[in-house]
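Each structure below appears as structure tokens.
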Structure 1
Amino acid sequence: MSKPLGPYTPVVRAGDFLITSGQIGQLEGKLVDGGIVAETRQAMENLKTVLESEGASLSDVVKTTVFLADIDEWPAMNDPYIEALGDHRPARSAFGVGALPMGARVEIEAWAYRPAS
């Protein structure tokens, strides 16, 4: 799991829910090359890793929020997003924003339902 860019926790448990901080397409402290598609693929991989650290998986995700530096890149983001989730379709919101950390094109946060043991 990549070190957070700021003073926050990558994932927090709230009862039976896991809430993740936004994940960008960074690997080893740098944004991956390849634009929105590669960044989305890596952001989803980072999200998977954060969830797995708490015993959850992408199939436990019930809601995502996608932040895009350019809302016109939504169609290009959609393919690797769907690829990562397979047939699972959590509720989703997507927003165009002014800027993202490290100059990222996409940031994705999630809520997962995973009852506490």
Structure 2
Amino acid sequence: MKWTVIDSLISPTTGTAFSCIISCRELKLMLWYKASHLMMPGDEIVTSDLGLFINGQLSKVTMCNIIPFNASLWRTMLAQSDCPGNADVKPARCHFEERCELAKCPFGLEKNLPVQFP
């Protein structure tokens, strides 16, 4: 089955990601997963007996949960998100002050370094 990613967000404190996807028959789902990268809007997902392909590449994704899309829940998740990369307008640098569990920022943001006094 083929799906298209509509939107995604990430939790930097847990390292988990959430994506809203839609099928060619307009079925919308919300995915909660752990993966080596964040699925971005426009990415194509194909499920098969061989696994999950994202943009034609076999991908290692650990699904935590899949539920029908709920617009209210999605808005709440976005509003409560603490990752600056999840915002509509991305900042130039990451200002997340807690420990981020992501080895590499999926949005390409550089972390602000703490100010050190001599």
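Which of 1, 2 yields 0.65 for FRET efficiency 1/(1 + (r/R0)^6) of positions 27 and 99 (r between Cβ atoms, R0 = 41 Å, to 0.05), as computed?
The value was obtained from structure 2.
Given a value of 40, 31, 21 for Cα extents along the principal axes in Å, point me to the structure among 1, 2 it was derived from.
Numbers: 1: 40, 31, 21; 2: 59, 31, 22.
It must be structure 1, since only it matches.
Which of 1, 2 yields -2500 for helix-only ellipticity at 222 nm (-39500 (n - 2.57) for each DSSP H run of 4 or more, over all residues; to 500), as computed?
2
Can you spot which of 1, 2 the value 25 was calculated from, given it is relative contact order in percent (Cα under 8 Å, 6 or more apart)?
Structure 2 accounts for this read-out.
Comparing distance in nm of label points 7 Å out along Cα→Cβ at positions 43 and 67 across structures 1, 2, which is largest?
Across 1, 2, distance in nm of label points 7 Å out along Cα→Cβ at positions 43 and 67 peaks for 2.
Readers should treat all values here as calculations from the given coordinates under stated rules, not as data from a laboratory. These figures come from a predicted structure and were not determined experimentally. Cβ atoms are built from the backbone, for glycine too; each structure is taken alone.
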